[in-house]
Structure formats: structure tokens, C-alpha cells
Structure I
Amino acid sequence: MDKKQVKTVIIIAVLISVFVLSYLVIKKYKEDNSLGYIEYLKHYEANEYISTYISDEDMARRYLNDFMYTVYHDLSASYNLLNEEYRDAKFKSINEYSNYIKSLNYPTMDKYYKKDANGYIIFGIYTKDGHYFGFKTKGVMQYSVYLDEETVEIW
């Protein structure tokens, strides 16, 4: 063997050693629970989910933001989100509703409450500019809206 072949053999031996050591280190990290890599490397199965906690305050904000998004992007859809009894008592037409909505600034939640009532969960939101939004929910993001507390009883 000449010098060139010896150098090639040494380089190949070093590369193989690096790959073997890398493989062993990665294998060790995968097996070591204390490093926290197991969850990161976990392969999730179909229909497997990770549960997430959402606070009542965050949920109230989501209802308000979802409704206001609908107001600004599809006025008639937001009109249909109003509780039917409330809508008939408060607004005679969608034009009257449109004029009322135009008078609102984009609401910012100041305080809220959550109440269980007759199989429904009610989120009441008071805004910084003094308006009220009530969301009577029958499931996640399935709600009807009240824009005041006086027109009809929410409970």
C-alpha cells in the first residue's frame, strides 16, 4: 500500500467511526426519558389529539371576535346569529340592525361572566365603551347573540 491508499483508508475509518458514534448518541437520546425527547419524537396515530386548555376568558374573547369578524365580513350572517326572539324584538329589519352595528366601534372586552343556565352556557361580555354582548352557547362555537340585557331575557 502506498501513502495515498493509507490516507484513504484512514479517512474512511474516521468517517465510519463518526457515523457509528452519531448513531449511538441519537439512539441514547431517543431512549432517555429525562431529556424530554420522547414526546418530541413521538409519532402520533390517526385520530390522536393533544388536549389544550382554553380559559373561560379566552373563550369569551373568541366568541366576541368570531361574531365581530362575521359582522364585518357578512352582515346578513351576523344578523342571523342573533337570537331569533331577540332579533324580532330589537330590530324590525336588517337595515335597522346595520345602522346599529355602524354605530359600534370595534369592541374591546373589559369584563365578562360565564353562567350555566338550562342546558346552555352563557358568556356575557361588557366592553370598554359600555356595550354588552351575550352569547348563549349550545356547543363550542355554536351560539346565538344578544346585544343588550334588557330587550329579552337571556336565561
Structure II
Amino acid sequence: MCQTDTTDLSKVHEAIKSRFIEPGFDYWFTDHQHVRSPFPKAIKETTRKRTSTIFLEWVEGLTENELKTMKEEEFVEMFETILFNEAIKLVEDEDQRLTITYPFMPRIGDIVKHKENGNGKVIDRKEVVTDANKKMLELTISSEETGTVWKTEFELTA
């Protein structure tokens, strides 16, 4: 953005922070009924700083016309892309990577229901690629009632 007036730039920053950055962090860093935060507490502050900096730099790179004509969804999409990309760089293990990459999929410790085996707890999960080149999330589950262990898979979409 070709801004010569720093007052205008600070106004843009404040508007972007209040409309996209803070609501975005509030949503993704908090658990809700339909989605749990996929971000480990240990990386939230660094993720917040990096994402804010990169997102504001991206906004500054927009022309005035782009800034005016860009739809709200496009800002949200770019914010979330930066947020998830920065978080992935900070995770400590494969399970955290899976949680951030697939935030709506079952996690270790989750209870799942199975019509034959009853309720079970997810004890392991991993990403696998089938012979047909489909990405799958393989869950290992242990029955709470019988101790039976079984596996199930979910197809992963990009």
C-alpha cells in the first residue's frame, strides 16, 4: 500500500486488528461447542506475534484499490492461512502437527462410539497414504468396556 501518511497507516492497522486479527485469535485460541482450539498453549504467544506481523505486512503490500475492493472473506482466509502456517513451524511433535493441520478430526484421548466395540478412547493416530494415493487419518482405539483395540480410518481432504 503506497501510504505516505502514517496516520492513515495507523488507522488501517487499528481497523485490521479490530476486524480480523483480534477476532481471529479469539476464535481459534478458544474452545467452542463445535470446535476446540488446535493450538497448544506453549506456542500461542509466538504464533500471535508472528501472525500479526506477517498479516499486517501483507495488508501494507496491498494497493489502495485492492484494500477497498477486497472482500472480508479474503482477509479472513489470508489471516487463517498465515496463522496455521506459522503455528505449524512451532509444533513440537507429530500429534500437534496433526491437530493443527486437521483441527476438526478426532484427537488422542477423544471418546468414539463403535456399534460393535462400544465406546473407545483414541490412543494413537497417524497420517497414512493408501495404495490409491488417498491421505487417511488412522486412529487406534481402545474399548473402555472390554479393552479391545481396533483401528479405523478417515479420509483427509486438503
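In table form, for the structure just shown:
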| read-out | value |
| --- | --- |
| Test item: Cα extents along the principal axes in Å calculated as 99, 32, 30, pick one of I, II | I |
| Source structure (of I, II) for distance in nm of label points 7 Å out along Cα→Cβ at positions 9 and 89, computed value 2.2 | II |
| Structure responsible for 1.3, with distance in nm of label points 7 Å out along Cα→Cβ at positions 49 and 121 calculated and labels I, II on offer | I |
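No value in this document is a laboratory result; all are computed from the given coordinates. It should be emphasised that the depicted structure is a prediction, and the values quoted were computed from it without experimental measurement. Cβ atoms are built from the backbone, for glycine too; each structure is taken alone.
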